[in-house]
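Pasting the structures here.
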Structure I
């Protein structure tokens, strides 16, 4: 009588199988995150300043993973608006690249806790209009910080007031929002090494000639016309508000919002002064100053009394007209009326 042997397999416990699946999923997730970091590092190394240019496709790729272990700082740019000096997009983009270079340099050591935790990116409007719509960007300049696990709607926007100190302000924004360390900003020197060498060589070559001219009294500093021109320039620079325009980086003119084909040279409102306004006022004041200098230094030496009187009357008339134009412009800008005081009996 033949006996059959039946083998029965015991069922695999469900708990170890579940742990095995979870471990496999975590391994796949970690591998995907590592691939994203490696890809970003590769793109970063190919960029001159360390800023990665993103497109609609790459934005979708790097932001779909909500479990990513890194942050993205995105600068929204539009090349066609670079000519609008009041936006300062070119300056801000350069400072943004400077922060990126400094962060990468200061955290190049893999042992650094901030290494590969933040990547700097920029998005060009012409190539990535969908990305602008995704983040709801409708005005520039605009910088967004997308933290680990955040979606675009939850990203943090850098406020307009935080752009005042440029790279330093961006660094403070990053450190306050991400708890990462940016480190010192490494600004390039004003003059390169080759420029300094050429300047020193030129100075050594010209030193003997300069010394010879100084001894004989034939330098520019001995020329009264140079001092006169310098005095006029300093006077014009002082009364035209040029220093205000340089500090505030005010444009010379604006484009009329109602008619883009027209330019606005005089802006009504005391809160802003265009460069053209300052130069116009400085020109008028300089005319008055030169006339006053001419009357007190040159006209007094003229022996013809009638000529003195005629020139004096013309100078007074021109000075009166120039001051009146300045007062009228101030009244128009500020809305405050400045008028002469006349005795009541004259009215």
Structure II
């Protein structure tokens, strides 16, 4: 049977003109101006707020069982850098990551950037004391951030990492220069313009109608299962990527698929996660696990998956010598796919 992509019916309608819509439009126009006009962006830096990083680890403050990402004003940041013998010109290394409704620009700055030898562990710990926080690896802290901070810090880290990895032109080999906002880099020699990029990744929850297929890689935390995922190959459509990944990883052929949503994901590098539901035909359910890609995979019933969804955290105990399986947290789009499948199954059972 030919593969087809069934996009969900478009139930969204453009809202009527209102103050909220106007605010969004003016914000986007303002950010566009800052990206295109270096002078305007420098003015915004002088009154903006800065989120700080060190070696791509964000500065976070503990608040109960969660983390907060504290921003700093330019004047405060200059004082802090001066105290640690760092040139205030380092602010030029910052990148624009957004703005408030009142057009207060938000930037991200890595304090270790361009000065790898003078920012040793001692200075880093002193900075943490002065800033009343800790530079924590984002992968370890992401699930303990609120939604706003998680999105903002993920965007900031991805953009900072991209600039750190694209300091030279791939054609001329010469150093590239970033614009003030950090929305592009230009090679003066070749005139090539480089823009930040994300790698497209398909993440797919496969179902046979009454069960869903979940898998785990050896790198996953113990007991965690998730949907299948893989990078799109050059020249592939979304449909082709889903069909190939499912065939490669579990030896099943997709009969139909439906788009769900998308999400930016920072790890290991910046990716655009494109989430889909896929179904396989009757009698086409024998799994053949690709051991180079997965540790294991299996079919799970509605009851098993619904029970796992109700677990608010990874289980800290074992049952019969084994850790109960658990699912990615709510901030991950895999969780949304699994939740949608459970809701659909429950609706079908009530019909």
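For helix-only ellipticity at 222 nm (-39500 (n - 2.57) for each DSSP H run of 4 or more, over all residues; to 500), the calculated result is -17500, so let me know which of I, II that is.
Matching structure: I.
Between I, II, which one scores greatest on FRET efficiency 1/(1 + (r/R0)^6) of positions 149 and 197 (r between Cβ atoms, R0 = 41 Å, to 0.05)?
Of structures I, II, the maximum of FRET efficiency 1/(1 + (r/R0)^6) of positions 149 and 197 (r between Cβ atoms, R0 = 41 Å, to 0.05) occurs in II.
Out of I, II, which one gives 67, 48, 46 for Cα extents along the principal axes in Å as computed from the coordinates?
II
Taking distance in nm of label points 7 Å out along Cα→Cβ at positions 69 and 285 as the criterion, which structure among I, II has the greatest value?
Going through I, II one by one, distance in nm of label points 7 Å out along Cα→Cβ at positions 69 and 285 is largest in I.
Tell me which structure, out of I, II, gives 13.1 once mean count of other Cβ atoms within 10 Å over residues 165-172 is calculated.
Label of the source structure: II.
Of the structures I, II, report the one carrying the highest value of FRET efficiency 1/(1 + (r/R0)^6) of positions 61 and 141 (r between Cβ atoms, R0 = 30 Å, to 0.05).
II
One of I, II was used to compute relative contact order in percent (Cα under 8 Å, 6 or more apart), and the answer was 13. Which one was it?
Among I, II, the structure yielding 13 for relative contact order in percent (Cα under 8 Å, 6 or more apart) is I.
Each value in this text was obtained by applying a stated rule to the coordinates, not by laboratory testing. A quick note: this is a predicted structure, and the numbers were derived from the prediction, not measured. Cβ atoms are built from the backbone, for glycine too; each structure is taken alone.
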